[in-house]
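A short reminder: the numbers here are calculations on the coordinates, not readings from a lab. Since this is a predicted model, take the numbers as computed values, not measurements. Cβ atoms are built from the backbone, for glycine too; each structure is taken alone.
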Structure P
């Protein structure tokens with residue numbers, strides 16, 4: 001068992017070492033150069049699985065996470081190095097090897113400058129979703145290719161599948177033209193989109209039987225959130241966040257799963273409301289992943305196959321209950337158990353495999369609890385900040401409309417402001433006003449970020465604020481102004497259970513730092529505490545399976561402990 005840096009990364013950094021021992025032979029690893037080329041690549045992203053949360057619970061892992069950490073190559077200081085630490089940008093880096101500035105996925109939502117309306121990152125009119133006429137979902141906004149696309153170009157017989165609790169996570173990990181990409185719909189089960197040239201029945205066929213069996217089972221016995229680790233109950237009790245008081249318990253009070261009500265597909269809104277923020281979502285996602293492996297015999301043909309898995313429950317629970325209550329504690333215990341069961345399934349395949357575990361971003365607990373634990377943090381209402389900024393600008397410009405629109409961190413200039421010379425003056429005025437606000441650490445104009453040059457090989461933990469925002473900056477999609485708020489802050493005033501009490505999305509390291517773990521048969525595991533980046537995953541996997549990459553921002557990580565074999569494939 002490795003003891004080096006034993007607390008920082010592993011939980012996010014899950015990779016599949018557990019199943020590996022039984023599957024691939026002795027736990028006494030062979031020299032890495034003897035490992036067979038992987039036929040099955042599994043990449044797991046745990047949404048909002050911060051390095052801090054991984055580290056906090058590392059000593060309690062007993063199953064999947066424990067085994068994976070013991071036998072994997074562990075990087076406890078991995079970084080989503082950009083500033084836009086949200087689900088869509090983070091997932092877009094994992095298998096493209098590119099920062100959001102190149103992927104074009106600069107946020108979960110950005111402002112369409114032509115209409116001044118919100119653009120969701122995977123809105124795609126060419127990919128309608130069954131039963132959701134107002135919600136087409138597809139990869140058109142993703143401007144670069146993914147590992148799955150490189151794999152299929154090199155090996156036309158390779159299959160690429162993806163599954164997640166969220167559409168934006170599944171789509172950005174699989175990329176363009178996968179064999180199947182599926183995400184959870186509260187009313188329909190796992191669903192997908194239907195690109196031109198295909199039909200709904202064909203696209204949904206891989207999940208039709210799974211969904212039917214799932215809902216039949218739930219109609220007989222509603223899924224429940226059972227306690228996985230009784231030690232988590234020590235954190236129960238009432239706590240207030242803004243205008244909301246939460247009774248922290250496991251299972252949380254008020255949901256259908258807690259009361260054992262029968263589940264019906266369209267008749268249980270409380271069930272639908274609570275299921276996402278529970279361990280049931282991750283277990284169901286892993287069950288579908290297992291079904292796809294067996295249904296399509298992944299890893300058992302002449303060409304390597306890719307399966308991407310994004311587990312979303314940790315994020316929903318983190319937003320709703322924070323990261324330091326009994327809910328998150330028990331969710332991590334469930335994650336450990338669910339991953340162990342999934343790895344057991346993989347181990348029975350007896351095929352050469354590589355598994356990666358990481359995260360799309362980190363998080364920080366609710367500001368109220370952060371403050372109680374010796375770090376001063378505040379709760380910020382973005383609408384108040386925006387109202388104050390626009391009030392000052394309206395007075396100075398003598399206009400009767402809001403010159404600035406946006407969500408607080410990415411701000412856009414109103415199209416009513418023209419000509420260009422005036423626009424630049426207004427941006428300058430807004431930046432200066434923001435820098436005077438106590439809630440704000442710094443603000444950057446788009447013209448500044450567009451000219452930021454990041455030195456080659458500069459470590460992710462040493463990037464300046466401007467450099468972090470530059471890695472997220474796209475001239476057509478990013479805001480005219482990027483804002484860094486005070487570290488530790490929580491946003492909004494939650495008023496009812498279900499509102500977010502905590503979150504992520506900042507340029508600070510607690511949101512950027514995630515674990516990263518690689519596991520493959522026959523390798524000698526080790527732990528490397530120096531910082532790496534999530535953009536390193538795709539070129540490393542490409543080298544392991546012997547395919548070349550296009551231009552990437554990441555680098556191949558030598559998993560062979562100094563041997564030249566891991567990174568021998570060049571662009």
Structure Q
């Protein structure tokens with residue numbers, strides 16, 4: 001389907017990301033490309049079938065008036081149709097603009113309007129209604145297509161039918177051949193913890209560089225089964241989608257229900273799992289909740305040492321092996337929770353506790369951290385199975401990725417993964433891209449071997465009234481290790497000491513309260529003295545790990561959890577610190593009364 005390409009390994013020579021599905025077809029043919037649930041059953045599509053779908057859809061988009069460089073917004077949950085639409089738009093020479101399905105109409109209006117999109121592909125009638133609610137203010141928007149049936153609205157299936165009956169392979173070949181490495185492929189709007197989202201322009205060359213990273217970093221688990229539940233509106237999910245296709249793995253799309261992730265892991269039995277920290281933290285809490293702390297520490301230390309010895313081909317003493325066999329029953333439950341075949345998991349998008357990482361490594365489920373941002377096509381540093389350091393986010397140097405430190409400790413990145421700039425925002429681009437370096441806004445350290453540790457965000461740093469600098473994430477991560485705590489948000493800028501807003505984990509605290517004859521609703525529990533005593537103990541234990549200046553002196557319990565609906569969390573569950581501080585300013589102020 002791609003003129004002039006005949007090698008079965010042509011995917012290794014990809015020059016334009018728009019060619020990837022067709023080169024992957026030649027390289028992997030009848031191998032399974034996608035797995036997805038349909039009517040309660042797992043279905044499969046091969047690389048050859050995917051390429052055919054993409055070709056038909058791309059032809060349909062051209063018939064519908066899509067011109068090279070046109071922006072197409074996709075407003076849907078993660079599902080195979082999302083990827084099919086994306087690959088088809090790219091194949092037709094267009095630019096994809098993802099939108100989170102949790103977005104409200106005003107947020108949709110901003111992304112569609114700022115990008116100048118002419119087409120929106122929405123998932124269903126509910127999402128179409130959001131677009132229609134703001135359509136009068138979007139003069140450049142021509143058409144809204146729906147994936148699922150939505151009344152008499154034109155559907156993606158109609159585009160595919162048109163393309164199948166009237167293919168435009170020659171036109172598509174010419175359009176792809178005209179794509180330059182520096183041309184935009186995606187414009188991903190940062191969910192942002194401050195201000196309106198900015199559109200990050202990611203080029204064809206950026207995504208090709210990403211594919212090289214997936215190969216050079218030897219993430220061989222991606223050649224097996226990759227389970228994807230992350231939102232495709234986020235750059236993290238995008239690198240997984242492109243990387244899996246480049247490596248020839250099978251991408252298993254979750255069924256759409258976040259509560260069914262763990263059961264689906266047992267069904268899919270993935271070899272590779274990309275995730276945000278919250279999933280790992282939940283499984284960690286579930287498995288370890290009934291294990292005494294001292295016993296857990298001993299089991300983790302033993303598991304780490306045995307696995308270190310085995311990886312280094314060092315002998316494991318008989319007494320150590322016997323002790324390990326006894327604790328491995330606990331670890332077997334962990335491996336089973338992931339389906340039993342997991343080779344590697346990748347945690348990104350937010351910080352994760354070192355203790356959680358240690359536990360999973362001891363259990364034989366290596367959860368490795370990586371670091372990147374939308375502006376760096378989600379890559380920057382990465383831990384790999386043969387070169388990692390727990391507590392770090394990995395090392396740079398793969399595929400020409402460079403990392404450096406500014407004079408103030410800010411992490412700087414340079415390389416083929418760095419974005420082209422912000423869409424229609426030269427001022428913000430000039431502020432972020434300086435002298436060829438991407439200024440990340442993150443503070444960190446780089447050791448002699450190139451491993452990077454994140455120490456905080458420049459804008460998140462708390463400077464107390466005494467002039468001490470505090471990275472709140474360090475304390476918050478320790479607090480969130482507790483099974484009873486869902487979120488903790490520190491406050492203390494220009495104040496004499498730090499305080500915290502804490503939310504309870506309803507799934508954990510409710511059974512605990514019921515067993516003690518306490519009220520079962522969170523609103524009643526936050527004021528109960530037994531709950532206050534429980535949380536005070538957690539805060540005291542967390543404080544013991546930090547110097548006095550970083551300790552939480554007082555806290556308040558919120559009567560609900562933080563949420564996207566209230567604007568407190570991004571779609572990837574990162575805390576919008578400024579929003580939390582603003583919405584709950586009275587509670588924070590009360591802690592200083």
Mean count of other Cβ atoms within 10 Å over residues 210-217 computed as 14.5: which structure among P, Q?
P
If we compute percent of Cα pairs over 26 Å apart, for residues 154-417 alone for structures P, Q, which one ends up with the highest value?
P
One of P, Q was used to calculate percent of Cα pairs over 20 Å apart, for residues 346-457 alone, yielding 60; that structure is P
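Computing relative contact order in percent (Cα under 8 Å, 6 or more apart) gives 30 for which of P, Q? Each step should come with its number before you reach the end.
Details: P: 30; Q: 10.
Clearly, the read-out refers to P.
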I have 12.9 for mean count of other Cβ atoms within 10 Å over residues 306-313, calculated from one of the structures P, Q. Which structure is it?
Q
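Looking at structures P, Q, which one was helix-only ellipticity at 222 nm (-39500 (n - 2.57) for each DSSP H run of 4 or more, over all residues; to 500) calculated from, given that it came out as -12000?
Q
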One of P, Q was used to calculate Cα Rg over 2.2 N^0.38 Å, yielding 0.94; that structure is P
If FRET efficiency 1/(1 + (r/R0)^6) of positions 82 and 426 (r between Cβ atoms, R0 = 30 Å, to 0.05) computes to 0.45, which of P, Q did it come from?
Q
